[in-house]
1. Any idea which of I, II comes out highest on distance in nm of label points 7 Å out along Cα→Cβ at positions 158 and 286?
2. By the measure mean count of other Cβ atoms within 10 Å over residues 238-245, tell me the structure among I, II with the highest figure.
3. Comparing I, II, where is relative contact order in percent (Cα under 8 Å, 6 or more apart) highest?
4. Out of I, II, which has the highest value for FRET efficiency 1/(1 + (r/R0)^6) of positions 38 and 174 (r between Cβ atoms, R0 = 35 Å, to 0.05)?
5. Quick check: 20.5, 67 is what I get for Rg and Dmax of the Cα atoms in Å, calculated from one of I, II. Which structure matches?
6. Which one of I, II has FRET efficiency 1/(1 + (r/R0)^6) of positions 110 and 294 (r between Cβ atoms, R0 = 25 Å, to 0.05), as calculated from the coordinates, equal to 0.15?
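A short reminder: the numbers here are calculations on the coordinates, not readings from a lab. If you're wondering where the values come from, they're calculated on a predicted model, not measured in any experiment. Cβ atoms are built from the backbone, for glycine too; each structure is taken alone.
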Structure I
């Protein structure tokens, strides 16, 4: 007998919303493979993880032509690990498993002749796997494009409000964070929509930008940086197609190492928004839903390091914006002062956008900050020395004084 994780539905919590049937769709309905995608994606926390005992059954799969006997009822991701394959870290090049929910496609390999994700695909007897995907165009789930009135964290504040639309944007599925108040959860946890290549994504975004005559072309998420090869190829193609546009990346910054930033800038990205979210680790963990302290610390510190690196190396060629996730449920004004001082120590002119997080996804009990509260947030940050503060409010954005 083998002990495994399996997910069941708590009928008392299930709202029959259809999300697990239509958006985050199970690939192993007959026997739960323990991928946990539905567990993380359920907006009502109606999924529970149980340890179950199952008979010791094995199937045979081929990995690069070599046969392996692996337990039945597990994901290919777990089977690859059992065979000795080591996944890459997402900030490095190679096959990685950063989201674990099937949205980013960074873990994709060739399964029975087609590119497919290892994290949500259950093994089956006779499955043939090829690990060399470098010559195969990567795929990723995206939503959009759509024209945007306001833009993102790094949209230059003076461009907003001067035209009907400031940017055309797409949003990527998949994220390495588990924010319980995720504002884009219907996109973030999508593992069922058709995936597209970087060149196709760049083409449709460029067409949207030209149609609506926007100044910028943007990609947000979810978390766009999780599939490094896809994102670099996307910006290279966007640079070719989008001459004259600002090319904008919005990211949580958690995997933006220096070499990754360098590669993005070389590929054409010239506007970067980074969202460290908080000034204290404990607050960061409340916002992101991360339970592993060391992993949270790693992500938190890397996002702030990315802010500093982008400014210090690329301030002449890349427009930088910093995003903060504000709600009184997890952050007080003292921490806002600390955040202001951190950013001011890098440069007080850096654009800072404070997002007024509202009830969404699993955190429906929080109260959205009102307009007056967000104006106080703005003043606190300006008093801490910042010169370019934008706050999102329920009645619109308020820019620098």
Structure II
């Protein structure tokens, strides 16, 4: 049994000046007084562990591995473990490692076959609770109204991806307006996969119809979807209006400006908002220019990951987004933590995770008032300690920096 003393234990209802008692993998009590030995974290806060349901990479590592590796299979395992470790340094205790694709390719099948072995596995880092597959059934490539003409959704491809994953794909994003969209949603639901609206050109009528069909998640709300117009509220307006829909939200202030974040959070029930990172490999990297041969990336001083003028994923974690909401958008800390930690757990059925409550799993993070991470625990196990563990960026990515 371990007892932690803090002046700021962030429970769902209030910030407690007291003691959190952990026995094994569970929180067994939270007290204002305690007579016994304890670990004192002083003025540092104890917050629930973050559940990032949409996370592609961090620190230069991902479940894809380094494509140039001699033994790609072994390299994927090594990179996956380092990726999960980096996430722990960012306060993430649970994650859906996320694939992105615009076409059906063998690479995604191989990556899924590798990643599935980490779902539910105890590692020295964040715990993968499932796989999020964003694509390849999309209708908008990126921002700036970039579109392409995709083929109808192939239902056999969906079933093959699910089968390869041994049912570890938990969520799949698609553009519901594509041919076979309705049938695709039905197939995903049949396989207990949450269908999400992603990279969509649908207008409000099509979006509402997709929600009727069973879509319950709006992928990175506001980004790469039709916006609100006074004669058609688009996929964005439909997502905000429909109480059946959970809205993923990137809160770095770059993907969605702070005024829009305020508007979204004024309109949408916070019990239906899930803070995500949509993070790329560039989390933790210095600003500058990176040359990957067939494309170049500009990581600007504010943290935008730019290919040309288009955003290409995030360089910030969810904790950065929480900080932005609290310090720049007037959102209460406990409210922000609720959206980042508890709401995704409830949405995906992990009812005993995501909040510091008696009986829940001991997923928690020790941070300071400026949201720097000191320690991270997953189900009672310490998986990150800032005095010991240092974020080591992938040297393969650093080699690509040329300016």
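1. II
2. Top value of mean count of other Cβ atoms within 10 Å over residues 238-245 goes to structure II.
3. Largest calculated value belongs to II.
4. Biggest value here belongs to I.
5. II
6. Derived from the structure labelled I.
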